[in-house]
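Listed next: structures, encoded as C-alpha cells.
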Structure 1
C-alpha cells in the first residue's frame, strides 16, 4: 500500500517525537507505513507527489497563522509557508487530509485569509466537552464516536467562521468550529485527536513558558488531564487511517 505522509511542525524534539508516536499508536500505523517530515529540520521536496500517499496528516505546533509576519520566528515562518505550499493541491484534488490543531489554521487560512484569528474562541488548556453536529453524525470519520465527548485543547487562535465549501462536524461552547470538512476528504480539527493524558502532560511541560497558561499552574493542569475522560478523539484518527489506507 501507499504510505501516509506525516508533516510535523513542532521544533521541540521531545514534543515532536511524542506526537509522532501518538499518530502511529492511535492511528494503528507502523513506521514503515508512513513518511515523516519534520518541517523544522527538512524542506518539503520540490518534486513531492501527493498522489503517492494514502493521505496527509499534519500535526500541531506552537505557531499561529494569524500572527503578523514580524511576530513569527524564522522557523515558524518557514514551517507555515511549507504547509501552505501544498494546500492548493490538497484542496483542488480533494486529497485525503487530516489537519490536527495547527492544521485547522493552515486549512482555514488557505481557504480564506483572515478566517483564523485570535478575535474569539481561544481556549485554555483543558478537556473540552464537544458535540457532533447533525452533519457530523453521518460523516465516516465520526462513526462509532459518542455524540458528546471530551477532547484536549489549548489554543491562542481559532477559526472565526466557516469558509465557503466547509461543513461543521463538531462544535463546543467555547469554540464552535472544533472539526470541519472541506469537499469530501479534507478534514481538520481544532482539538488534538492523537493526544492522551501522558502526551498532554509532556506538552504542558514543554510549553509552560509559551503563554498558554501561567507556568505556576502547570502541575494543576497535569492533574486535570489525568483526571479527564478523553478517549473518543483517537477513534477519529483511526477512522481516517482505516478509510484511506487502501487508497
Structure 2
C-alpha cells in the first residue's frame, strides 16, 4: 500500500503526515498521533487502518519528519498544533487515535474540537498515576522494554537521534505533568481505551478507569506489551473500525 507524504504549515512549524488508504463513502477518516519522540513504528499499524479508510499519521513539531517549533512545547501546545493541522487539511468528523503519550495530546484535541473529532481512541494511554514521576516511569519503561522485540529499538533509532535527549526529556516531563484522567472526563465523544495485556507502562486497572471516567467509554484488551501496535499492527484495526461504525469485512 503506497504511503503519501504531506506537509502543512502551522504556527508550530511545518508538520509532516503520512497518508494511506482512500476515502470511502460514509466512512470517517482516521488520524493517528504518535508516542514520545518516535513515529516510524506506527506506520505498519496505520497501513492496517488504510485497508478500510484513509488514515493519517501526523508527526508532531520537532519530531520525525516535521519542522522545528518556535519554542519548547508542552502537551497543550502539541494539541494546538494538531488542531491547526486538522483545520489546514479541512478534516472533519475524524476518528482521532493516540498511542502512548499521543493519547494525552489526542484527548486535549478532542475536548477542543467536538465537531472535527467524531470519536477518540486511547491506545496504551499514559501517564499511569502509578508511574507519575521521572524515576518511576523510567523504571516502568525498563520493565516493559524487556517484553518488546529488539528490532523495535532499531526502528526508533532515527527518530530518537533526530529528537535529541534534551527534547525527549522536556517532552517526558511535560507529559508527566498532564493528567489524562482529568481530560478524559471532559471528552464529549465516544472513547475507546485499548490496553496491551502485557503492558508494564499502563496498568489494566487505570486503563479501565479511564474508560469509566469517559462520558461514553469502552475498554478493549489486545495482545502485547506497550507497543502492541508494532508487534501486532492489525490488533487495533477491528476495534477502531467498530467504533467508527464500519461494518466488519467478510472473511474470505
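Values quoted throughout were computed directly from the atomic coordinates according to the rules given, and no laboratory measurement underlies them. Since we're looking at a predicted model, the values are computed, not measured. Cβ atoms are built from the backbone, for glycine too; each structure is taken alone.
List of remarks:
- Ranking 1, 2 by distance in nm of label points 7 Å out along Cα→Cβ at positions 78 and 94, the structure that comes out highest: 1
- Each of structures 1, 2 was scored by distance in nm of label points 7 Å out along Cα→Cβ at positions 70 and 166; the highest score is held by 1.
- Given 3.6 for distance in nm of label points 7 Å out along Cα→Cβ at positions 30 and 62, calculated: source structure among 1, 2: 1
- Distance in nm of label points 7 Å out along Cα→Cβ at positions 126 and 158 - structure with the largest value, from 1, 2: 2
- Structure responsible for 23, with relative contact order in percent (Cα under 8 Å, 6 or more apart) calculated and labels 1, 2 on offer: 1
- Source structure of the calculated read-out (distance in nm of label points 7 Å out along Cα→Cβ at positions 14 and 38, 1.4) within 1, 2: 1.
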